[in-house]
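K.L.:
Presented below are the structures under discussion, each in the form of structure tokens.
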Structure P
Amino acid sequence: MEIVNFFESLAGKWFSQRTTHYLATQSSQAGQSNLLIEFLPPTEASLIQTCGQVGQDPSQVLCGLKVDQDSRLDGESQSIQSSVVMIFLTPQGAGQGRFWQSSPAALPLQGDYLLEQEVLTLNSQTSANRIEERLWFANPNLRMRTSVLKVGEEVQMASFCSEIRLGLAKPSP
């Protein structure tokens, strides 16, 4: 699968069921999210604008994703809403490259992506922690996602999500 086709397959409305485990406290928390993921072509104005903000050459953009999330943790009455734009740069090798993640609530975050055997791995790092996220499809309308948060070499949090596409898969062009 070509990397851009994988990113296109992420687009749609998704229901996500998540379990997060916090290793320091040995506690777990479940939650649900509704995700709306929009595939963005490299000419999308919001991608070009974000490139200007982070000092990235817009001619290197492969594609982007806009992710709107509405989440609720079990036992909580209020939902948490967020929006993120991800910019994927042209691969530097077979299925691997750099990405930027930008949201109104946080500083832009840079990381690496790798598509290998139809599993997408996203690695990003801040001065305080490192996050590894992996996504793969069980079928076109069911995907799995794991993430691990490390501080130094110590795992602080791990999560697993199963995500169901609401509606049918996007038809192939």
Structure Q
Amino acid sequence: MTPKISSYFMLIGIFCLLIVAGVEAGIKNIRPPEACNMLNSIGLPTLGWKIYGDNECGCSSRQMPLGSENPFKNVISYYVEGSGQTVNQIRLIVSVLNSDESKIAHAEFQKAAQFLIRKLTPKPLPENFSQAIANGGNQIFLADGFLFEVVRKEWTMNTDWETRQCYEIKLVIR
């Protein structure tokens, strides 16, 4: 490897370490009670920071149903994970079990996601990230030491009377 190429790889490595260090600092600066209460005002309160064991801690909301009284309800939920008094990750998840009401689920998820992101950073979302939240595409956005990631996961649910295509969209913040 030539000195020029090895210097290039070293710079990339240092840049990656700085990004990771910046991301670590962003999420780790949030106190657990603050993280657990971030979505209280929009109907996703948690039961507070709990110790689960082996230094694993966190809080979670109950699932909030979205749409009609269909037996297969779409739901949104909120989770904070960490260790000791350190927040490591925040997740907002919409689970779509009823595709007929997916537009309602996507709209509610988008409102909650934008509310949560505004609590963490004043920077506006890039258009492609807003679209990923709205439509469930995979996307990553870095701002103010936070790594925001949208991930979509699909699965099939089999019941005694039907097979149903389902999915969830997660906003993961590290």
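K.L.:
Given a value of -11000 for helix-only ellipticity at 222 nm (-39500 (n - 2.57) for each DSSP H run of 4 or more, over all residues; to 500), calculated from one of P, Q, which structure does it belong to?
P.N.:
Source structure for this number: Q.
K.L.:
Right, something else. In terms of mean projected area of the Cα convex hull in nm², for residues 66-137 alone, which of structures P, Q is highest?
P.N.:
When mean projected area of the Cα convex hull in nm², for residues 66-137 alone is computed for each of P, Q, structure P gives the biggest number.
K.L.:
Looking just at distance in nm of label points 7 Å out along Cα→Cβ at positions 42 and 130, which of the labels P, Q belongs to the structure with the highest value? Walk me through the numbers on the way to the answer.
P.N.:
Details: P: 3.0; Q: 1.5.
Largest calculated value belongs to P.
K.L.:
Sticking with this structure for a sec: Thinking only about Kirkwood radius over Cα pairs in Å, which of P, Q has the largest value?
P.N.:
Working: P: 16.9; Q: 17.7.
Structure Q comes out on top.
FYI, it's all coordinate maths here, none of it is from the lab. These numbers come from a predicted model, not from an experiment. Cβ atoms are built from the backbone, for glycine too; each structure is taken alone.
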